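**Q** Take a look at the structures listed below.
Just so you know, all these numbers are worked out from the coordinates, no wet-lab data involved. Computed from a predicted model, the values in this text were never measured in an experiment. Cβ atoms are built from the backbone, for glycine too; each structure is taken alone.
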Structure 1
Amino acid sequence: MPNMDNLLLKKDDGTDVTFYPVSDRPILSWRTNVSGVAPDGQARVEIQHEEMKSGKIRANLKIVQPIMAVIPSGSVNAAGIQAAPTVVDEDAISITFYAGKQGSNETRADLARMAAHLLSGAGATSAQVVAVSAVTADLVRDVANTRPALYGVVNLLWPS
C-alpha cells in the first residue's frame, strides 16, 4: 500500500496547489494550508473506499473548493483586527468507481483512463484532450463546447 504524501494539483490559472495529508482513517484526506484561512475554508481532497454488501468495492474521489465571503477592505473591529473570510458555499467534484469481483487491474485501468480522458476534454476527435499539466491560464474555463463533459461541468451547459 502506498504511503500518504503531499498532492500537487494544478488550478486553472496554471498554478500548482499543494494538498497536505490530514488523515488516513476512516477517509483518506488532504487539505491546503493557505495562510489567513481557517481550516473550513481550505480546499480538500478525500478518498473513501469500502466493500459493499454485493462484494463490489466502491471508491469515491472528491475535491472540494470552498467559496469564501468577500470581506471589505478596511473592515476591522475595535481592536484593529480584520476578520478572516468565512465559507458561504462549496463547489465539489465527486467521482465514484465500482470494482466488480470479476474485474482486474486491466479493466480498472481501462475505466480510470477513460474517465480521465472524459474529464480532460474528450470529444469526437481521437485523442482530443486538454493538457491538464499545461501552465496556460484559463485553459479549462475557456474550453470549446465540442468537449461535452468538461464544457458542461465548467459552464453548466449540457448538449441537448
Structure 2
Amino acid sequence: MVSRATLPGPALPIDLIRQAQHPLPDSTHLFQEALLGPDNLDESDLWRWKDGPPYVVESTSTANAGPEGNYTERLVEVMHGVRLREQHREDEARRYKFWEEDRTAALEGLCVEVDGMLKEWKTLTLFLHHYSAGAREITMAKIYLQWLARTIYHLHYLLFL
C-alpha cells in the first residue's frame, strides 16, 4: 500500500472521505463544458448555489421528476464542472504559495484552513438532517457539502501539489 503525505493532525471522518470520493459526472457533456470555462455555458444564475444553504426556496423546485428534475440534474452536472474548474485554478495558486512560503508556515496555514472547513462540514452535515426546502435546494446543499468534503480531503492529503 502506498502511503500518502497528509497534514498533521487527526484522521478525517470516514463519512467525509466517502463523500469526497463520490464520483463526479465527468462523462457528461455539461460537466465537460463547464470544466472548460465560463464562456461555454451561461453561468449567470449559478451564484445562488456557490455558498452553502439555506437557499431561497423556489416555488418550482419541489418536483423530482419531469422538466424540473431534469433541470436539477443538469444544474448538478454544471456545478460539478464549475467547482472542479475552480479547484484547478485554486490548486495553481496554492502550489505557488506553498513553494514560496516556509514549509512549516505553509502547513500550519493549511491546518487552520482545513480545521475551519471541517467544522463547517460537521455543522452543515447536522443542518442537512433537518433542512426542509424544495428538492432542488436540498440537492444543491448536498452538492455543496460534497465539495466541501472534496476540498478538505484534497488539502488534507496535499493533492494540490
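**Q** Comparing relative contact order in percent (Cα under 8 Å, 6 or more apart) across 1, 2, which is largest?
**A** Greatest value across 1, 2: structure 2.
**Q** One of 1, 2 was used to compute P(r) over Cα pairs in 10 Å bins from 0, in percent, and the result was 9, 27, 34, 21, 6, 2, 0. Which label is that? Before the final figure, lay out each step's value.
**A** Values: 1: 9, 27, 34, 21, 6, 2, 0; 2: 10, 35, 35, 17, 4, 0.
Clearly, the read-out refers to 1.
**Q** Suppose helix-only ellipticity at 222 nm (-39500 (n - 2.57) for each DSSP H run of 4 or more, over all residues; to 500) works out to -21000; of 1, 2, which structure was it derived from?
**A** 2
**Q** Using mean count of other Cβ atoms within 10 Å over residues 33-40 as the calculated read-out, with 11.1 as its value, let me know the right label among 1, 2.
**A** 1
**Q** A follow-up question, please. A value of 2.1 was computed for distance in nm of label points 7 Å out along Cα→Cβ at positions 49 and 121; which of 1, 2 is the source structure?
**A** 2
**Q** Next up: Suppose FRET efficiency 1/(1 + (r/R0)^6) of positions 25 and 73 (r between Cβ atoms, R0 = 41 Å, to 0.05) works out to 0.50; of 1, 2, which structure was it derived from? Please report the intermediate quantities before stating the final value.
**A** Values: 1: 0.50; 2: 1.00.
Computed on structure 1.
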